[in-house]
Structure P
């Protein structure tokens, strides 16, 4: 591998070596089992709640279908990150082409943004359900829901595409080794040998604008929702509305706090080792995937009841599957 200082400035690498947690050197293989176990837990937990929503006809309502979609996105996000991470621990399977690297970058950030946009759709759904309950069936139709989700996907693409397109135009001649387990934007940009100020500016501006806009929309929606919930005269209906909103707010807090804290710490802790930064990346990428099904499975009464019923039925069956 030619060094950047040895005249390789005219070279632009088209393939790279992913090295997750480089400080561990030969001990990286020991991370395979814990991260593989984490992946299996994430897939199983999310799939269990999704299965419950799909097989129970009483849960075929917009709110529960949105929860199932959110958890499906969690599975996709974990699948985008963890298998590549496991390959990065091996010196035989950790090579990745620039096209695949950019594709992975797009998928990672698309799924993160799409996750946030689904939360916005859920906030709108709860706003109509609690603030305009009599008009809810005529407003939140399957066609309207499909349109909102299509808009959410288009918005996610519009946010992520400029960052990836600008990254594709960069020349990478500093090194062909990415000291990360995935093709994150800044991990790849560290290998550039040209001016990437536009990439940094566009990436930061898009992130700040959308984070601020999302928080304003979510804050406005849930402040109206909570205000309307306290005006409900029936105590049981009020408690149900607040409990449902509480679950959504916990998920929102998990998603946004993990991404924002990672960005803040990444910029403040520049002296920290690469392994620390990689651990922070794993934290913000995987924590929502792990926590979201637990929140909805434990706090959403209807889902929790069906899960308990499924487990009880499983325990009362013999090994042949007969009661």
Structure Q
């Protein structure tokens, strides 16, 4: 890494960017994003409320779902102010420290969410392969320890990257291509040698979310092997049906995130709109769709959600 004192000037702020060429539509885009955020916050809050207040839902599957809802709420809180401020008030400026904090929380929460999806895959495997010992294998104390490990892993991964960003000076372009801060973009604004961030960032991406996705795939291979050994076709379909909501949530989470990472690290997209759309999808769609998908597919949860809104 080169000396961070290679310049005497550093920007005081970064400038956020909305959607170039669509300035006339910003009000309607703001209405759309506000609607998505409200639905996400209300949906995840309802999920948390129902799981907390209904003792029937105090099972491992729903405890993991409540973890997912907390992460999605935090992600909405971390990204909402800058995105909505950009499109409603055209508020482009963001201080360096605020930008560092936002990129830390975005990547930290994504890392933790990836870990929780892995735990949910393990939950489905245990529930299908060993249903009689399901609650004893995934006891509340063990689930708490698993959750703590997920949080610690996210902190250990993201803190060094954020500390390195703070040591750099930013004297070149200060215009970001999104209305929020991402590590991949912020590090490119630095005047110093960013090789450590590039290598370490790629390494952590492969051995966290990349490894999680591989283990999730292996979990489903073992689930399929277990399910296919069941003699009854009805029982086979019933077992697979319990995995549909988790599988949908996993695909909604990983596909946009990995696509965006590939664009930033290994090539330039011919369209500036593609990374913008993928970025908004990766931030807005999972928190929006997770409570909807689980409410539709989980019979017990669906019944209680309907009961809440009927009251």
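Read the figures in this text as sums done on the coordinates, not as results from a lab. As the structure is a computational prediction, the values presented were derived from the model and not from experiment. Cβ atoms are built from the backbone, for glycine too; each structure is taken alone.
List of remarks:
- Among P, Q, which structure scores highest (criterion: distance in nm of label points 7 Å out along Cα→Cβ at positions 94 and 182): P
- Top of P, Q by distance in nm of label points 7 Å out along Cα→Cβ at positions 14 and 254, largest first: P
- Computed 1.8 for distance in nm of label points 7 Å out along Cα→Cβ at positions 134 and 150 - originating structure among P, Q: Q
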